Structure P
Amino acid sequence: MNTSEIAWISGWASDISIWEDEIYECFSNFSHRFVDYWDLISSEDFVVPKSGIVVGWSMGTLVLLKNLHKKPKEQRWILVCPIADFCACWPRAIVRATTLTSFSDLMADVPKEEMERWLENASRYSPEQLTAGLNYLIQKKADLTEPAVAELELFFGEKDKVVPLAQKDLFSSGKVCENLGHWLPDYFSEIHKAVCR
């Protein structure tokens, strides 16, 4: 296992590598591996990266939680905007009707050029790929009774409109980050503090 590497697990319609410049600057003591959204659900068998630290975001956290039994004991997982049961917060009909635009509208308070960059990158996924991710969110739930859940580091956004704080009630622990929404780069300083502990 590479203890000096951080693996970044993307959320729905996302590719965290679009923020690689900011990540390399903020986490300069680490090498980085990026797992694209489509790589999460394109096969039935998700392979947990062999990095010392794994950071999951949004839908990527649900994929990780569904594969918690594969987590090496010494590996650290940091979950940002974690999801255990997406439909506990959102009716299935709304999830099925989600579009890139409606999703981006929920991000709020993101600079326009940043949101345009995210939307441009997300637009490369086909409608079928986007629908597959929405179906995953509808159909999958995490088993939070596994003992390893207690070892996870969880960050919830006080103002997150995509993964509302009601999702935190499903977990027994986690930090609520004041004034943060769903935008991953806003959590980089919190993640940095966690990885440098």
Structure Q
Amino acid sequence: MFEGSNKREASITLCLFPHLGEFIAVDTRKDLEGGPAVHVMSFEDVFTEDFRASVEAGFSALLRKEGAGLIEMIGLPQEVETLVRAESMKRIIKNLNHAANTTSTDIGGGIGVLFFARGLLSIEQDQLEAAMQDLFGHLLSDSQLIRLHRELERLIDAEQTEENSIRQREMAQLIKGEPGSFVTLWQKSGNN
């Protein structure tokens, strides 16, 4: 299923869902005291006030960089994206370290991301189980694999429900002519 993916194993794999406030972190770092584990995490635990203050300070430093010209200012959104990503990863690793009772910052194989949207949301349960077995079967215990599969199914269902709800709201807005994410390309007005 994931044949085209990078075969180098990630030490931490994040399973993200675009419309949900929680995600799964599969922590397979070699030096974990309790061994590899599956964690369901909340973005509330990542995007704390400390996180916001750190991003604000980083953004302020980027904005006030001495000698920045137009090109640097145009590239600011990419730099902010990199800053937010780096701060997010730091917070996730900090939370994982707390859960594993370790202070290790060695990521080893790096961080992988499985983004559950579109096609991955319609995956059959047996295909999902086979994919997770292929990716993590040699790293996780049977009970951790079962937990991972169960949590993925729950979050996939929640994501599908949220996507359907969004589609219905957008359709209702379109029918009612309410402003939303739709753009009017041409509109005849008045006597013109």
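Here are some notes:
- Across the set P, Q, mean count of other Cβ atoms within 10 Å over residues 32-39 reaches its highest value in structure P.
- Per FRET efficiency 1/(1 + (r/R0)^6) of positions 72 and 144 (r between Cβ atoms, R0 = 41 Å, to 0.05), the highest-valued of structures P, Q: P
- Which entry (P, Q) yields the derived value 119 for volume of the Cα convex hull per residue in Å³, for residues 64-111 alone: P
- Of the structures P, Q, the one that 17.1 was derived from, the read-out being mean count of other Cβ atoms within 10 Å over residues 88-95: Q
- Between structures P, Q, the calculation of Kirkwood radius over Cα pairs in Å yields its largest number for Q.
- For mean count of other Cβ atoms within 10 Å over residues 56-63 computed as 26.9, the structure of P, Q it came from: P
- Which of P, Q yields -9000 [helix-only ellipticity at 222 nm (-39500 (n - 2.57) for each DSSP H run of 4 or more, over all residues; to 500), calculated]: P
- Comparison across structures P, Q (criterion: relative contact order in percent (Cα under 8 Å, 6 or more apart)) gives the highest value for Q.
No lab work stands behind these numbers, since they all come straight from the coordinates. Values in this document were obtained by computation on a predicted structure and should not be read as measured data. Cβ atoms are built from the backbone, for glycine too; each structure is taken alone.
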